[in-house]
1. Given a computed value of -15000 for helix-only ellipticity at 222 nm (-39500 (n - 2.57) for each DSSP H run of 4 or more, over all residues; to 500), which structure among I, II, III does it belong to?
2. Have a look at I, II, III and say which one yields 41, 22, 16 for semi-axes √(5λ) of the Cα gyration tensor in Å, as calculated.
Structure I
Amino acid sequence: MTCSNVAAARYETGVKLISDDKRAEATIAAYDIVRQNVYVQVTNAVATEAGEVHTRGVELAGAVRPIENVKLWGNVAFTEAHYGDFDVWTGNIPSNIAPVIVNAGASYTFNSSRWPVEVGGSIRHVRQRYLFEDNLTAMLPYTTADLFAFVDIPGHDLWWQGLEKMRVGFRVRNLTNALYAQFSDPGYPDQVYLGAPRTFELSASARW
């Protein structure tokens, strides 16, 4: 855990683009942040002060509907972070900071039935991160995949006519049951938190 007692120098900029037919959009964002006098947790009971943490990065995101029933989307974040003026750890990368994170997905909606059904999937890739501020132990990159399906039930088919529609969803998270280190707690530098195993999720939401 880190916290800062001095205001950061922050520079951010971004651009969003939307096509005339509203079928495609993209965003680009860049940032450069310098925080000074940052307290860094090194054990569960001890924190020490880093003179500076410098973080900069670029984030790209986009979505497109090439045909009416198909959606494609994705985003990628490139991050560079390091400590400045931090004793023997000067120049090291803060724990849990991935240099690259990628998300992408696609779905198809079946509109021919009385209740529209959307099916799709997504993937997430996270590059190598460090377990602790000494950068001696790395958490390996990982990739997970999800599958999902949604059914939209219009209000006139529901038992309560006060609802506009209800969405029932089913999702399989971590489809391949990958075993991976999701993040570490700097207060416990010899431990990692594992990502959830394959999980099945059923959900429902309603709109009034």
Structure II
Amino acid sequence: MVETELEELVQVKVDSVTLQGDLEIPKGAKGLVLFAHGSGSSRHSPRNNYVARVLRTGGLGTLLIDLLTEQEDAVYENRFDIDLLTRRLVSTTKWLKEQPETKELEIGYFGASTGAAAALKAAAYLGREKVSAVVSRGGRPDLAEPNLEEVESPTLLIVGGEDHGVIELNQFAYHKLNSIKSLAIVPGATHLFEEPGTLEEVARLAAGWFKSKLLE
């Protein structure tokens, strides 16, 4: 059983709106993973919450935050506004670095779908000193193409073996990245990793990556 040091609903003010997030930090945590959700998803995503629980079991804090308000998310185009999502992610990262409970923690990004593109663009902007690692699950890293070569943070791209089309987009992004990088293809998994055992494999891979890069 992991002893929790902090568990709270947080509010981050950015762009004249207030973003809602669920922050949990295990006792003794030295790193924190900020989740950037994909199009049409939210901080209540059962898949991301499962991965977050596994990360906390491994001693990492997590912040699952909605980068769009409910009203903004209702506008379909906003979900693919990578620059908007990136700006929100950067602002949230800066907010974490200003809070007494989180300012000393190493930060990692876990991005899904379009959130992966925002995570990579934000990592490119902030640099490795502020973003220690990035993991993409079923992501669209290709949407960050103009900035991929600028990413310094070690990056793990995870994609399902049956997620045809997205595999190729991840392979394209992988070759563009100049940072420490890895591409993991989970056999039998489709885009949402709903097949038995596949989400568990995502969580295992992500936890291993973050623990080696954030806690080394």
Structure III
Amino acid sequence: MKIFLDTADIDEIRAAYETGLIDGVTTNPTLILKSGRELLDVAKELHKEFPNLESISCEVVADTAEEMLAQAKQYYSIHPCITIKLPCTVEGLKACRFLSEKGIKTNVTLIFSIPQAILAAKAGATYVSPFVGRLDDQQVAGLEVVRGIADMYRIHGVKTQVLSASIRSVQRATRSWYNGAEVVTMPPKIFWQMYNHILTDNGLDIFQKDWEEATKGD
């Protein structure tokens, strides 16, 4: 089970990375816009500061496969851990196939159905990203789509990894892994919420009080 952090905020990534539990980072144009920085600069800094990450995603935005590949080159030339995020479109999957055949990691994003995930896998995608939250918004069971993709890949021995995205709660993250996702990418706040449970808090309070009572007068 892998955890990717869905943010472009270096400080937030640093705090989570120091736990030793973060496997990768995903970004998108919206997150980069919020950071107020250029994606290329962010990608270089992420690789330099967090060398043990399995994957650092960089999304290309263009109309044709040729334009996507031209954008992608500046990113994957940084380091092999860079993963190129591509849309699940005809042109996006053309670019995905070209990059995959060259051994460059790819993540086909904006997946909303099993047929799309099949096409992405055939194009050689390293990861596919079904968007759980956005599917739920449309009254479609996002976790069932994750499960269906994972089952399809397992039946046919597909190596493409299911990366569950658009995660808005710890419950959705947990159920994504339960439904077969190898990776869940989540906002930092969801990662930190994974530590929390009221019984843990209550137990720590009891232990602390008992310790203080036991050492009273030492």
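1. III
2. I
Just so you know, all these numbers are worked out from the coordinates, no wet-lab data involved. As the structure is a prediction and not an experimental result, all values here were calculated from the model.
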